[in-house]
Structure P
Amino acid sequence: MYLVAWAVIHKENNEEWDWFLDLLCGDLKVGDGSGWVFISDQQKGIINAVEKWAPEAEHRNCARHIYADWKRHFNEKILQKKFWRCAKAPCILLFNLARAKLAQLTPPGAQAIMNTHPQHWSRAWFRLGSNCDSVDNNLCESFNKWILEARFFPIITMLETIRRKVMVRIHDQITTSARWNTAICPGILKKLNAYITKSAFSHAICNGASSYEVKHHDNRFTVQLDKMACSYRYWQLSGLPCPHAISCIFFKTNSLDGYISDCYSVTEFKKTYSHCLEPFEGMNNWPYDDRQPLNAPGYIKMPGRPRTERRREPTEAPKATRMSKMGTKIRCRQCK
């Protein structure tokens, strides 16, 4: 989670998102949006702003929000994994296979997911080249949880609290990365090791050049090592070799270093966090401005009771209200 920009607005609407995306795309030099990926929760203001300021960017919808709407009509627990198999299928072949298995349980449900435009939330239709295979907005939800305490402060204190938290986070990431002694980031390396384990179920046959035919359980895929491409499409989507590609790479060599995207290297990670926020002095040392102070916008009451926590899914564990007694020694008050 790398925080790029944040702002305070009085209401989430088209005008505010248009203002924010105008500044964001200008600062990041997004241009027409080619090669960029925006993931949103289907908020119309974001959709309109992205189409205006980054028309060529890929705009995805968060699959978790899609599932929340879809689950209102198809809420059986067994259907949850079937839906996410459709969302995470990297190619149309596997998407159709996952949807067919979903149709065996609920034909109306299989038809309903097609009505939600899976081109925007399923990996099977994602563009290649961005090294982004995300199908949800979990990073945004993590950020909202991260600043939950700060959001109850007055406006200046809230912004200062968020800024200081970002400073601390950048420092922590720099300190942590200084202890890494691998070429690839540890989180990615752990993911790669899981793919290496799965590659044991893939059997590769070479055609004599750099092309391979890989059998994985009941499916067959083609891999081209010279083009770093697999018909499974996950390698092109994420920049990490999939289990089928790994079986072909090990057929040729024992090193995966040349087949992993540079964006996952420790060098690139340190380069990202080389940009630090500058420290500020206290409010007493801020320059005085003799202009008319801005008036705070009037309070806008949103429908419903104000929430302090996000709404939990029925499948999630309830929030703990008492401290766990695991590991503590309990003594009888009477007999000791």
Structure Q
Amino acid sequence: MKQKDVMTIGDAMITFNPVSKGPMRYSQSFERKVGGAELNFAIGCARLGLQTGWISRLGADEFGRHILNFVRGEGIDVSEVKLVNGYPTSLNFKEILEDGSGSTYYYRYQSPTTVITKDAINEDYIKASKFLHITGVFAAIDKKNPGILKHAVALAKKHDVKVSLDPNLRLKLWTLEEAKETLIQLLPFVDVVLCGEEEAELLFGEKYVEEYIHIFKEYGIRDIVIKQGEKGATAFRAEEGKILYGRPIKAKIVVDTVGAGDGFNAGYIYSLLNGKTLEESLKIANTIGSMVVAVSGDNEGLPYLEDVAIALGEKKKIER
């Protein structure tokens, strides 16, 4: 089986983005897009040149076929993605306010991913990757999914595959108590945690950022990143032995904040795989996050490696 840099497990949805901004009840027209936290991460990695794989299930319907073709077109390996009958492809509708913030409304009843079982996780597929990336979104969709993730990370550890985790708490999908129980049980298997500051507060209570880092260190996690949105990020890498603050990169404009965290994650894992220092990793990840919020859509703003090099001033853009 061909070696991959990174693979992930999760669902995908057809995302309907409003043409106009404001409360969704007043939106008359929507554009069809493709979205999903783990899928956005996979797309972000693929555009940065990483060999990427995705484990999922989609409805055997027109939306499912559209997503499959779209993902295949991004250069992501879809050999572990199957179309299933009787389970409609999931949908979500987005509300985008004037400042770029907003809400998401999910329609995931009978998600195709609910047919995934532990036996459906191909051990050889995980073995052939350098990183397995998981999030709390897939865990929240179905009661059995936490067990599937525990099985997957155990396989990863068996084959010395690194595990990265974004808690990505979606309290519309499960309770805080369920989230805390599941995510804390996964932490001993994790090598890299990419956690939003608000999520860390939900998991461990209100504390200073440095305190969150020390809590994650107690689980043996070697790369710890606390994402702070427009304030940048604070991180620790065991190999460097220090806590470092990565200043934010100012976005040209904030249009849509969805997908910024997924883009940050992709940039950070890309940097790790390419031997970047912690300072360099944070700069690349923050730069990608700022690029994503300037474009409407879940993954439309995820940049290619050349775009990142231009944004970092490492390469000159030729206009004509």
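Computed over structures P, Q, mean count of other Cβ atoms within 10 Å over residues 186-193 reaches its largest value in Q.
Suppose you compute distance in nm of label points 7 Å out along Cα→Cβ at positions 194 and 290 for every structure in P, Q: which one lands on 6.2?
Here the read-out was taken from P.
Comparing Rg/Rh (Cα atoms, Kirkwood Rh), for residues 82-241 alone across structures P, Q, the highest figure comes from P.
Have a look at P, Q and say which one yields 12 for relative contact order in percent (Cα under 8 Å, 6 or more apart), as calculated.
P
Using the calculated result 1.7 for distance in nm of label points 7 Å out along Cα→Cβ at positions 58 and 258, pick out the matching structure from P, Q. Source structure: Q.
Computing mean count of other Cβ atoms within 10 Å over residues 42-49 gives 26.2 for which of P, Q? Computed on structure Q.
Each of P, Q could give distance in nm of label points 7 Å out along Cα→Cβ at positions 2 and 146, but the derived value 1.2 comes from P. A value of 51, 49, 42 for Cα extents along the principal axes in Å, calculated from one of P, Q, originates in structure Q. Ranked by percent of Cα pairs over 21 Å apart, for residues 10-169 alone, structures P, Q are topped by P, which has the highest value.
Structures P, Q were shown, and distance in nm of label points 7 Å out along Cα→Cβ at positions 66 and 210 at 3.3 was computed from P.
Laboratory data are not the source of any read-out in this text; all were calculated from the coordinates shown. The model shown is predicted, which means the values in this text are computed figures rather than measured ones. Cβ atoms are built from the backbone, for glycine too; each structure is taken alone.
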